[in-house]
Each structure stands twice: as C-alpha cells, then as structure tokens.
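Once you scroll down, you'll see the structures, which are given as structure tokens.
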Structure P
C-alpha cells in the first residue's frame, strides 16, 4: 500500500491514513518504511482488543479481522470496504474516483447547478470553515459572497 497507493497518489488529492490499536507501532512503521500517517485508535487499551474506530467499522467475516481497508469518495460515501488487501481493486476504484469530472459550483455533486448548491455555499460561509474547492468559483482560495454571485450568474445563464 505504501508504494502502490500512497506514493503513487499522494499528490493527487488522495489522503491515506493508517489506524493502529497498539501504541507501539513505530517498529512496524520502520520495518516497512511507511511514510503515510498512522493514528492511534482512541478507546483502545493498547492491546489487540480494538478501539473506538475498530468498533464502529468492524467487518465480520470468516477471514482475518485485519487489515480493514476503506475508500471514501469526495462526497463522503464509502466506495470500498474490505478485510483483505486487494490493491488491484483499490487502484481501480481510486482511478475511477479521480477520473470523475467535478463541475465547479456543484457542491452536492448531482451534475446540476441550482439553488441547492447556493445554499451549500452559504452554509460553508456561515458555519463551516473547511475549504471546498468546488465552492471556490473564482479560484481565489477563499469562499465568500463573490462565489455566490458567480454561481448565481452561472445558474441564470443556463
């Protein structure tokens, strides 16, 4: 996963995280030359019992409970979940997600620019401080009333 996914896609809007239920994961990171972030699962006692994340995303099956691999798409939907590493399948899904063309201003990603997208931009401005590239219509690295004016104009011009 380090070379096939993380190193291949780290500059392509792909975020990869490891989650460990043991506190002493440094030896594993060093042995495998891992460079992607690995976080500690809160709620774990530091042993093999899991933790909060483990409990929330447990995938029962007949195979090993580890590792658990998930791919979450840009809309926040779970696109892939598997208990066994399947790099080829994961790469296929990542490539499909990266190939999907996103329409600037289409915040709910329904393929239509409309009032719903304006409402989402207003919510970002008023309540959410996270940057959303699709909401930044004038590409000035900020989301503000100018983006709403531009989106309104785009909707009216259709």
Structure Q
C-alpha cells in the first residue's frame, strides 16, 4: 500500500489501462462477461482488483465480493472475499457503495470515483476506484470488475516544515 500512497497520476494511468482492456472486449451492443476476462492480461493490477457479484432481490439489490485482491487486505484490515457490503462497511459506507454499484448495473456503464477512508479512521487517505460492468448474457450486469488505488498521505510523513 505504501507504494500507492500519493500516486494519483499512477492510479489514473492504471484505471485507464484497465478501462481500455475492458473496452477492447466489448462488442457492439454487448458487454463483456467474466468468461472474457483474462487476469494474466493485467497481472500488475491484480493486487487491488475485485470481482463483485450482483445479487438480485425483491426489495433492493445487494452485492458480494466474490474476489478481493491481496492488496485490499491492508485497506480493509481483513479478508473481504465472500463478504457482502454490509459485512465490510458501516451503514453509511455500505449505502454509498450500493448506490454507486446500482448505477453501474442500471446504466450498464463504468463508474469511477473517489471514496474517503475516514470510515476506517484514515480520513487522510482515499480510494480512487473504477467499476466495470460484466454481463454473462452480454446485456444484464451480473458481475462488476473493480480496481482500487489508495491515494493520500500516510500517517505522519513530515515535510520538515513546522508551524510557528
């Protein structure tokens, strides 16, 4: 994680790389599916890649992390593979993610944003995130490919400048 801190330009390039890969898999009128994704094509990004299952429900859609890269362990402080949004986040953060993921599913378009890690007691850090829709049938989003980069300043990295 330390290598990613303060590296927003690097994070943006990684987002562009994964987006370009995903876009190259699209066919006219069809989204790529999980079977189209070849992890070996973006090996260097795998530590913070995730796959999120879309779980339909009568009341409201839910999501489960099918896979969370090993680099995400340090962000969440634990293994989150197999967990639902409410298992991973407090209610406000879970509501934020549900809303963002719902947009990806409903609009069938990628989502991108920045989410503060204040809920983890790290308000000085954020996740620069990308979420890409996947559809087994080419139309109905049933999985989301994610990529996260941690940006910000870690702890007490002093610049040497002191307040008077």
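Throughout, read-outs are computed from the coordinates displayed, never taken from laboratory work. Keep in mind it's a predicted model, so treat the numbers as computed, not measured. Cβ atoms are built from the backbone, for glycine too; each structure is taken alone.
Work out the source of 1.8 here, i.e. which of P, Q gives that when distance in nm of label points 7 Å out along Cα→Cβ at positions 10 and 114 is computed. Checking each candidate, the match is Q.
When distance in nm of label points 7 Å out along Cα→Cβ at positions 90 and 146 is computed for each of P, Q, the one that comes out at 1.8 is Q.
FRET efficiency 1/(1 + (r/R0)^6) of positions 34 and 106 (r between Cβ atoms, R0 = 30 Å, to 0.05) was computed and gave 0.25; which structure, P, Q, did it come from? Answer by label: P.
Quick check: 62, 35, 25 is what I get for Cα extents along the principal axes in Å, calculated from one of P, Q. Which structure matches? Matching structure: Q.
Given a computed value of 27 for relative contact order in percent (Cα under 8 Å, 6 or more apart), which structure among P, Q does it belong to?
It traces back to Q.
Quick check for you: by mean count of other Cβ atoms within 10 Å over residues 98-105, which of P, Q is greatest?
On the way: P: 12.5; Q: 17.6.
Comparing P, Q, the top value of mean count of other Cβ atoms within 10 Å over residues 98-105 belongs to Q.
Quick check: 0.10 is what I get for FRET efficiency 1/(1 + (r/R0)^6) of positions 74 and 138 (r between Cβ atoms, R0 = 25 Å, to 0.05), calculated from one of P, Q. Which structure matches? Checking each candidate, the match is Q.
Thinking of P, Q, which structure, once FRET efficiency 1/(1 + (r/R0)^6) of positions 42 and 122 (r between Cβ atoms, R0 = 35 Å, to 0.05) is computed, gives back 0.55? Mind showing how you got there, number by number?
Working: P: 0.55; Q: 0.85.
The value was obtained from structure P.
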